[in-house]
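Every number here is computed from the coordinates shown, using simple stated rules; none is lab data. Please read these numbers as outputs of a predicted model, since none were measured by experiment. Cβ atoms are built from the backbone, for glycine too; each structure is taken alone.
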Structure 1
Amino acid sequence: MGGVEGVASYLESIEEGKEVNAFLDLNPRALEEARLAEGKLAGLAIAVKSNISVKGLRAACASFTLENYVAGYDATVVERIRKEGGVVVGMTNMDEFACGSSGETSAFGPTQNPAAPGRIPGGSSSGSAAAVAASLCDAALGSDTGGSIRNPASHCGIVGIKPTYGLVPRYGLIDLAMSLDQIGPMARDVHTAALLLEVIAGPNPKECTTLKVEPPEYSRLLSRKIDGCRIGYAREFEEFTDPRITSVIKKSLDRLERMGAEVVPVTLPNLGKGLSTYYLTVFVEFFSATRKFDGRRYGRKIEEVCGREVLRRILLGRYISQKEYSGKYYKKALQFRSLIKRELLGALEGVDVIAGPTVPKLPHRLGESMDPMAMYGYDVLTVPTNLAGIPAGVIKAGEVDGIPVGLQVQGEPLGEQKILNVLYALEDGGC
């Protein structure tokens with residue numbers, strides 16, 4: 001769907017589907033922009049996560065802190081989307097300041113899961129995933145710090161891509177943890193996700209963290225021929241994962257083998273250490289990032305209006321950042337981060353990609369009380385990707401009791417094309 005009629009239809013669907021609570025703001029100029037659209041994305045309706053700046057729309061981060069903050073500029077990724085004719089239809093709901101794995105911590109209410117009613121959609125890019133799954137847009141942008149694109153993509157049964165760190169510019173993204181954050185695409189099919197990725201990827205001279213590489217035309221190079229592709233699978237995945245999810249994942253691996261791929265064992269002995277390494281890093285970097293929300297220049301002081309999870313991370317970050325504790329916690333986390341990166345890159349040396357489950361358990365019911373550590377457990381299989389700075393993608397592998405289960409495919413740095421091709425092969429004929 002595309003063009004003025006397509007955008008108009010999506011805006012109507014968004015209005016009718018308010019119970020999903022996927023959007024926080026709509027673009028009043030969307031139809032006008034659709035009439036003028038030209039380029040690779042001509043007339044495609046794109047939703048944008050509320051922590052990415054879109055000029056004239058609220059970048060609220062789903063928080064009362066920035067409830068009335070209207071972005072004065074376009075993020076680099078938004079500039080590129082508009083240049084290629086994509087139409088930003090609105091800003092999507094999310095876990096507050098991207099702090100969450102369920103889509104329930106938004107100050108403006110939780111997002112519903114269109115693919116599994118009554119269950120969480122996953123987070124923190126909950127609104128973007130739900131908008132795509134509910135057919136309220138053609139594609140969406142999310143941000144992924146430790147799985148925030150892949151987690152909801154799995155729970156909502158869609159495609160999500162977390163790019164190599166530095167491939168996609170972060171200018172205009174409101175940080176959770178700057179050394180881990182990446183913006184990426186979410187879509188209902190692999191081709192659309194690949195097309196959006198090739199539009200937003202590429203170096204930005206304004207940033208020191210972007211890689212000086214020109215991305216290929218991922219969508220044109222898509223291929224379902226995976227004969228001889230070596231796909232690694234780690235038994236360690238099973239130590240953390242619901243056996244019902246593991247069963248679905250193994251069926252997808254069997255399908256890949258029937259297509260000519262070879263599934264080979266790899267080892268990730270420190271997989272379980274990634275979670276504590278990740279959160280120690282996030283607490284410190286998030287505390288630093290939030291010091292600008294002091295209520296003086298814009299917004300309100302974050303500690304006075306934020307939710308419990310955001311406050312928890314700020315307080316823990318403040319504590320760990322103290323000089324007497326930095327060596328005990330943060331510096332040790334950096335050491336383990338290097339270890340996990342070496343381990344993942346080493347495992348990838350003998351294979352083309354590594355495939356496995358995305359999340360270790362099925363999404364819980366909305367409103368169900370959950371201990372913070374149990375909530376953090378959703379991220380155990382996704383955070384190593386961010387710690388290593390490598391790319392990963394997710395596609396629906398099947399269902400358990402009607403609930404989507406996503407297969408995660410990880411690759412070497414700048415190995416997005418191999419990942420997309422594996423996802424594309426699985427998409428052929430349905431998963």
Structure 2
Amino acid sequence: MSDNTTPVRPRLPDNDVVFVVKNPHRPGMLGKLCTVIGEEGGLIGDTRAVFIGHDHIIREITVSVYDAPHLGAIERAIRERTQAEILDIKDVVFEQHRGGKIAIVRTKSATTVGELRNLYTPGVARVSKAVQHDPELAYEYTMLGNTIGIFTNGTRVLGLGDIGPLASLPVMEGKAMLYHQFVGLGAMPILVDTRDPDEFVSIVEKTSVGFAGVHLEDIRTPDCFFIEEELIRRLRKPVMHDDQHGTATVLLAAVINALKKVGRYGDDRLVFSQIGLGAAGYAIAKLLREYGYRVIAYDPSTEACAHAARAGVEIVSFDDAVAADVVIATTGKVGLITREMIRPGQIVFALSNPVPEILPEEALDAGAAFAADGKSVNNALAFPGLFKAAVEMRADSITSAMKIAAAEAIAELAEPDELVPSPFNPLVHSSVVARVREVAEKFLHPTE
């Protein structure tokens with residue numbers, strides 16, 4: 001077990017690299033190479049021979065490492081303690097990102113003069129004039145009806161902080177890729193180079209005309225709250241900050257299933273606590289309250305507490321928060337919750353990545369009835385279906401009722417050994433779309 005001076009590492013190395021190595025083609029050479037890699041703490045995955053000759057063999061060996069120093073140690077050990085020659089080292093993540101993950105592509109082709117006249121000039125003028133007179137036709141005759149904008153200024157990217165809009169582009173491309181893969185929505189990253197919230201709002205307002213919805217991503221707090229609220233007020237189209245509401249929706253699904261696993265779903269005596277009221281924490285507390293639970297919260301920031309209090313969340317001390325029946329933490333503080341704080345029968349969600357406030361196994365060993373970390377809350381389960389349904393219904397907004405419907409759909413599709421289903425479960429996204437559509441239909445077309 002590590003002491004206070006030892007850096008906390010993930011339980012297993014998870015940065016994949018591929019060593020391209022040339023080895024003498026003799027018995028024992030591969031075994032020696034793998035032994036050295038293993039002794040240095042590398043986790044060997046795929047091994048593939050790419051060339052086999054009489055005297056030597058070239059292999060690609062996938063190895064998981066912790067970080068760059070760990071990779072360097074393995075590289076030195078191979079050079080010093082084996083007969084293998086390292087020809088290349090490829091970072092698997094960078095190789096998969098090479099060339100980007102999305103592209104703007106055509107959906108129609110002009111192969112004849114007639115088709116060119118219809119798809120471009122002069123025929124396109126008829127469509128433009130029709131849209132001028134009836135803007136709703138843009139949903140049917142342009143990309144607008146199936147495309148959303150992903151807007152960011154890169155001020156709060158994953159766990160990296162304020163890295164700027166350009167460095168956030170790989171993340172935005174990933175979101176766009178998932179939109180298209182999971183629900184067939186087109187999504188365009190829009191990088192907004194300003195840290196001024198008013199200017200950001202103005203830019204999004206003016207550039208979102210060609211999108212059916214506005215997905216906000218990786219914006220620092222408290223700016224993200226103002227930006228989202230102001231854009232919802234100004235735009236008559238769905239606006240959602242995914243770091244808040246995608247996370248909260250999936251967390252609600254996880255909570256529903258955790259309560260079912262311990263036989264406490266429907267227990268109205270439960271007290272939920274949210275420790276940390278940043279973007280995700282605030283949205284989690286708000287959605288849990290809107291679902292009908294009693295929610296208390298703690299954050300050292302008086303501004304964050306005041307913002308949550310205005311949404312009806314009860315602010316308490318840290319000691320009171322950590323003693324609740326269901327404890328949810330989104331603080332980024334490793335080890336914030338100790339074994340001694342755990343009460344028998346508690347449900348604990350320590351969501352900070354890559355290392356949580358308390359490891360699930362530690363919480364369980366200390367008496368928790370259920371514990372999970374951030375790996376169980378993947379907002380890719382929620383945001384594609386939420387936006388797809390909202391766009392299809394031409395909803396003006398994404399409401400709490402729509403998020404709750406999505407959470408319930410997600411929860412229902414988990415297998416007995418799952419807390420929430422995999423985002424690759426083919427039924428997840430179609431089910432979320434269907435359930436959210438039902439709610440949106442009632443909202444848009446209420447019956448007498």
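As an exercise: Rg and Dmax of the Cα atoms in Å, calculated from one structure in 1, 2, equals 19.9, 61. Which structure is it? List each step's numbers first, then the result.
Values: 1: 19.9, 61; 2: 25.5, 83.
Among 1, 2, the structure yielding 19.9, 61 for Rg and Dmax of the Cα atoms in Å is 1.
44, 40, 24 is what came out when Cα extents along the principal axes in Å, for residues 171-282 alone was calculated for one structure; which of 1, 2 is it? Label of the source structure: 1.
Tell me which of 1, 2 gives -10500 when you compute helix-only ellipticity at 222 nm (-39500 (n - 2.57) for each DSSP H run of 4 or more, over all residues; to 500). Intermediate values should be presented prior to the final figure.
Values: 1: -10500; 2: -13000.
For helix-only ellipticity at 222 nm (-39500 (n - 2.57) for each DSSP H run of 4 or more, over all residues; to 500), the value -10500 is produced by structure 1.
Structures 1, 2 were compared on relative contact order in percent (Cα under 8 Å, 6 or more apart), and the highest value belongs to 1.
With mean count of other Cβ atoms within 10 Å over residues 139-146 derived from the coordinates and found to be 29.2, which of 1, 2 does the value describe? Answer for the origin of the read-out: 1.
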